[in-house]
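Undergrad: Please go over the structures that come below.
No value in this document is a laboratory result; all are computed from the given coordinates. Please read all numbers here as calculations on a predicted model, not as lab measurements. Cβ atoms are built from the backbone, for glycine too; each structure is taken alone.
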Structure 1
Amino acid sequence: MLSDFKPPKPNAAILAFCRWIYPLFMRYSARLSIHFNSKSLALLQSLTKRRVVFIFNHPDRLDPLVLGALDQNLRHPFYCIVAREVFDWNRGLRGFLFQRVGCYSVNRGTTDLQSIRTTNKILHERNAKLIVFPEGKITCDNSNVHELQRSFMHILLAVQSELTGKHEEEPIVLVPVATRYELETDLESSLHQLKAIERKLKIQTDVHADVYTRIDKALESAVNQLAEVYGLGSQLNLPTVRKMELLTNHICQRISTYLNAESHACDAHDCHLYHIRAIVSQKIDDIKAASAYQQSVCSGLQTIYKQFLLDLDRVERLLICHGNLERPRTPIQACRTADFLEYELFGKMTAKGRQRAWLNIGQPVELSSYLELYSQSRSAAVEKLTLDARHQLQEALDDTMPKQECEANTTLK
């Protein structure tokens with residue numbers, strides 16, 4: 001479970017197969033095309049023999065697919081930090097493949113010492129390549145970079161300080177890579193499954209209503225059903241966004257109360273979610289490590305804990321959908337709302353039309369330039385690096401947008 005660290009296990013044969021099938025999968029299954037500008041490709045090639053940490057913004061669930069395009073153009077093995085729960089998806093098959101292409105896990109609910117040690121070891125390798133999503137969660141935001149995790153910046157500066165102390169001439173270079181998504185096909189034809197969603201929710205299709213109205217109605221119905229399931233039927237008259245907030249709080253609080261677990265110090269909903277998930281997963285692992293007799297006695301508890309994990313996965317989907325609803329209404333935003341509905345109703349998500357991802361590599365940041373400040377004040381150096389990295393990533397993201405859209409979003413930063 002989540003407390004079980006998943007190390008990278010690179011396998012040349014599996015990596016070669018993934019590289020071969022990647023273009024076919026992207027074209028015919030994911031239906032996603034990825035575009036670099038020529039400047040980014042030239043910069044990418046210049047980084048082949050350097051010790052690099054690529055930091056990506058994390059606007060979308062499709063972001064892991066973008067990494068394949070980086071590999072296709074870089075042609076250098078890399079490692080990637082991935083949330084621990086992802087390794088259990090698809091009955092562990094996804095995790096098996098992720099480990100064989102260089103991914104390793106991080107438990108976002110606690111201090112994951114094994115993940116930190118692995119990151120340290122990788123960064124000490126010559127010409128190491130590491131990929132990180134330092135926002136730590138899917139933001140659903142195609143326009144703005146959100147807060148970056150300072151804990152990761154601390155790790156980077158600590159390793160750079162060690163490398164300098166060992167007289168390593170090659171410093172760590174932090175390279176921002178911005179991703180923005182667009183829908184290439186028209187929205188109505190892209191949401192071919194909307195009628196199936198309406199049928200499942202027992203909603204009469206209004207042929208005169210626009211797609212956005214139909215999605216709103218379907219989402220309201222689905223959230224109302226969830227509210228009934230979790231005993232919040234009295235809240236059905238509230239706006240859908242507010243009901244989603246109540247649902248996430250109610251589910252997390254219910255599990256916390258059962259576990260007699262205090263709320264996490266972080267006020268953000270996702271921090272609380274990760275904290276509770278780590279506790280539940282540890283309890284499942286404790287039962288598995290017990291004797292056969294103890295396992296038989298605790299079988300009922302194990303069932304309860306596994307249901308809690310399913311509930312917490314739903315909380316994460318609700319939080320992602322809630323964040324998506326806070327963004328400007330666009331075709332991509334509508335597709336992501338449909339993703340939520342599709343998974344809740346059918347247990348899977350399908351491709352929505354043809355989509356395009358714009359990738360832009362920003363100005364590299366050499367970590368050695370922060371060491372003087374780091375020697376004086378570690379916290380100040382971490383803060384400055386975090387702010388500088390976010391600024392460079394935002395500039396790279398701005399460069400993927402049409403000029404008028406970029407200007408309209410400057411007030412949001």
Structure 2
Amino acid sequence: MLIQFNFKNFKSFRDEVSLDLSATKIKEHESHVVDIANDKLLKVAAIYGANASGKSNVYDAFDYMTYYVAESFNFGGEEDNRRKKENNYMKVTPFLFDEKSRDEETTFEVFYVDNTENTGKIYQYGFSLKRDEVVEEWLYSKAKTARNSYRTIFYRKKGEELEMNGFPKNHVENIKASLNKETLIVSLGTKLRIAKLKKVRDWFLNNEVLDFGDPAENFFRSRVLPEGFTDSREVQGNVVKYFASFDETIKDFNVEELPQEDEKDVGKSYKIDALHKMTDSQKMAAIPLKMESSGTLKMFALYPSLKDVLDNGGTLFIDELNARLHPLLVRNIVLTFLSSEINTQNAQLIFTTHDIWQFSNELLRRDEIWLVNKNRDGISELYSLADFKDEEGNKVRRDEMLSKKYLTGSYGAIPALKPLKMLTGRAADDE
């Protein structure tokens with residue numbers, strides 16, 4: 001489980017911020033809290049904020065960290081520019097609105113418990129990038145029984161001797177001989193088949209990161225089929241039951257493999273129809289899946305990721321979860337993660353949203369609601385509702401009408417709106 005995600009100097013976030021999934025001592029919805037590794041953790045975090053406030057940059061930061069951990073062993077080495085282009089190298093983006101930050105490193109860090117180990121051991125892993133170079137990287141661990149004592153697994157800093165504890169000599173030598181300035185040790189260690197480092201990369205790959213604010217990603221994911229869907233009636237039946245949780249009109253699927261038009265074609269292609277019961281007979285009407293509503297296609301796109309993280313105990317991070325979905329359907333997804341009966345592996349859901357229906361103390365704890373506010377200098381700030389204090393130093397009460405007070409600006413993180421006079425053609429006359 002993710003305990004904490006910290007980052008600094010990334011896009012609109014100049015200063016260090018922390019998305020902390022440790023439960024505070026507040027008393028509401030105590031069933032939402034998971035006891036693990038001598039800590040109390042939360043399974044859900046909802047992130048709110050105005051348009052252009054930077055809330056999607058929280059998602060982007062986690063997405064970028066995951067991408068760099070997964071791919072950096074492909075970066076660097078001989079023919080740098082060619083290899084970077086071939087491997088879709090993306091340079092990190094610091095805060096650009098002051099000269100100092102433009103030239104400083106960007107830092108990412110996670111604290112997590114690896115659900116697959118069942119040891120309760122906590123890991124602290126992070127790295128700092130400056131332009132196209134890793135200037136610092138660290139991995140520490142803490143046993144379940146330890147209070148505050150972290151053990152160094154490795155520590156790397158530009159200009160200093162690499163510190164690697166408990167690794168065989170040949171592993172250390174291979175790391176030193178192969179490490180490029182753009183490459184992370186955990187990424188390279190996976191390529192070199194070093195189990196201790198591969199586990200870190202595997203933790204990131206066990207998570208799912210989805211951007212439903214991106215039309216291209218929506219289109220792509222709506223065409224990604226669940227594993228086994230084309231040849232397993234059981235898998236197809238599970239998807240039908242999944243759809244029935246919000247739309248009972250789809251009764252089955254018809255999957256037909258299409259002939260290859262070219263012998264050079266790689267992979268198979270399929271024609272998929274959703275079968276709907278006709279109103280005047282027992283027959284089924286076949287509709288191409290791609291012609292279903294955008295909301296249905298989004299739920300189809302969500303299915304593989306939802307099933308994967310719920311089965312394996314990963315973290316699902318979604319930007320704009322509410323796009324094209326009814327608020328009650330969004331709530332049903334949130335309740336799925338909060339349910340100890342369904343979510344037996346303690347999977348986590350972190351999502352950005354404008355859906356005010358979920359901004360409720362009937363559904364969420366105050367420490368499960370997060371806000372992103374951008375100040376006048378263009379700097380984004382991240383804080384939880386449990387930590388928020390008004391100008392008089394008062395905290396948010398448990399019994400407040402949260403959504404109403406949020407919309408009236410009591411907690412910040414809402415747009416500062418002005419009349420759209422420029423649309424009338426008389427704006428110049430009014431000035």
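Undergrad: Assuming 14.0 is mean count of other Cβ atoms within 10 Å over residues 244-251 as calculated from a single structure, say which of 1, 2 it is.
TA: 2
Undergrad: Using mean count of other Cβ atoms within 10 Å over residues 12-19 for the comparison, can you identify which of 1, 2 gives the largest number?
TA: The structure with the largest value is 2.
Undergrad: Matching task: 1.00 is the computed value of FRET efficiency 1/(1 + (r/R0)^6) of positions 204 and 316 (r between Cβ atoms, R0 = 30 Å, to 0.05). Pick the structure from 1, 2. Walk me through the numbers on the way to the answer.
TA: Details: 1: 0.45; 2: 1.00.
Answer for the origin of the read-out: 2.
Undergrad: Comparing structures 1, 2 by mean projected area of the Cα convex hull in nm², for residues 156-395 alone, which one has the largest value?
TA: On the way: 1: 19.1; 2: 22.1.
Comparing 1, 2 by mean projected area of the Cα convex hull in nm², for residues 156-395 alone, the maximum is at 2.
Undergrad: Determine which structure produced the value 19 for relative contact order in percent (Cα under 8 Å, 6 or more apart), calculated from the coordinates; the candidates are 1, 2.
TA: Source structure: 2.
Undergrad: Give the label, chosen from 1, 2, of the structure having the highest value of distance in nm of label points 7 Å out along Cα→Cβ at positions 68 and 116.
TA: 1
Undergrad: For Rg/Rh (Cα atoms, Kirkwood Rh), which of the structures 1, 2 scores highest?
TA: 2
Undergrad: Given a value of -8000 for helix-only ellipticity at 222 nm (-39500 (n - 2.57) for each DSSP H run of 4 or more, over all residues; to 500), point me to the structure among 1, 2 it was derived from.
TA: Label of the originating structure: 2.
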